[in-house]
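Next up, some structures in structure tokens.
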Structure 1
């Protein structure tokens, strides 16, 4: 029936899957039809909270008659799993990064487009009210010319026992993990990125990947952006975005967002900050609405592919210690040097 909830599958019973499970509690547009994880106990435990069957593999889940799937496995597995579902005509919402390299991301995008299957990379910050409003403010011209973009995702987290620090599984460290969010936010607010410079900080956790890094971006329109990323430092900032224009400033915060024009001494509050549960809910809702043909996705295949291309260029920059140009994000994106 047209009003029946969509039957969604979930692959991966790790920490990020819990955010999706919580976000869909009580939803009317979708219900869980299956959980798949190669760890039987983990799959069963998650499936019990979801009220759905557990499957030992994504292959088994793909045969369960689902309407769409959310992939929450480590990045190195994304390409293989996504392709399995796409080749069977099942829409895919894949956690970021879409792949650990451009080659894998391009295979997903091109296969989805060839088969006419819906595919989206998860990018939760595109669904945060305050980020959306900041984009509208920038587009309105109230800030004048945008002169500088600053982003910081820093927290002191023990990563020693996480798969994120195994480059064969994660594709890298904090650059590919948190940096993927940073890159997509910058593209969402400012447009395509033309070149990138990455600088690694000191590794204080003895991991095999970078755990502190600075990322410098320049958009195709010449706007500079700086990004601070760390699993070692908690800057204790109230904001995660600062956008400076010739006529004013926007601050997007964790609990409050505001802007001020240079001609006024007063800040105008326009949002209540970051709501994680709401962001995940709206992300899945947008995915389901696209399956039903109700609205377009807020993130395109080009956006997803471009985010991988920028991060891959950042790792090349880290190795060569220089600015690296970012390839265009169309079907002809050339391969860059593999990282990790």
Structure 2
């Protein structure tokens, strides 16, 4: 199939492009590079040995999206393009609703106009809010404590509403837990702008010497070691989940599935595993909890096994080893 990948130059998008190419699909990346680099697409081609069509554009530009969908005769869309920093979304909510929600409206309008009726959407476990029970299954009530999470819920609701109006569409909503790691080649990985918002790239930058120490936000949670517990999933496993979702959309349907391991690792578990990977002790400080953070969050991945025939295969040691390899080879990210 010819697959349009919005945000395909980003962290999860680039790894998914590799697996799509490995599965024999043609890939068209559509990205405005606001938090990614064209270099990642070059490296995707290097890893796969195949060409990728690259279009610079903004998902709020319906005319350009229509043009690309027609020109490349696209069969399906995998939709990653979106802003994703929780803190920034609190400070700039309109920017998040404009980019994430309005951008998805424009994409759906372009798909409708060109007859493309298959979409895999990049959602998030943030749609569950503060867990009422664990592990989190897809039946858990949806809520969000910040504009980023709410933008994901709005888009999910919009896609479900659209499917009710257009039952000939094929729609998958993939709720990610905490993607970490990098491709085993060390050629592509997570390259955040500025101070990392997520744990693993911050730990990696401490390990490589770009940052003095790690701040661990909260050491008094009701968890085994007092630090927050999360479901970390290797980004390559996550990429395979997108290929599996695409393969599962053989008939019109709309479904949501969790992509996680079902295992909760604490922040200190991650630090210890990373110390093992990089062979050095990593300095850290336990700081006060951040407002809105929760103690524990991990998936029930049973539905992904049943619906997609997919399950995570790579453990925490592989996540840290692959992240460290990427960081060593690219100490300053793609620009370096």
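Each value in this text was obtained by applying a stated rule to the coordinates, not by laboratory testing. As the structure is a prediction and not an experimental result, all values here were calculated from the model. Cβ atoms are built from the backbone, for glycine too; each structure is taken alone.
Looking across 1, 2, the calculation of semi-axes √(5λ) of the Cα gyration tensor in Å, for residues 259-322 alone that yields 29, 27, 12 traces back to 1. Match the computed value 0.40 of FRET efficiency 1/(1 + (r/R0)^6) of positions 35 and 139 (r between Cβ atoms, R0 = 30 Å, to 0.05) to one of the structures 1, 2, and report its label. Checking each candidate, the match is 2. Highest-scoring entry among 1, 2, by mean count of other Cβ atoms within 10 Å over residues 91-98, is 1.
Highest-scoring entry among 1, 2, by percent of Cα pairs over 35 Å apart, is 1.
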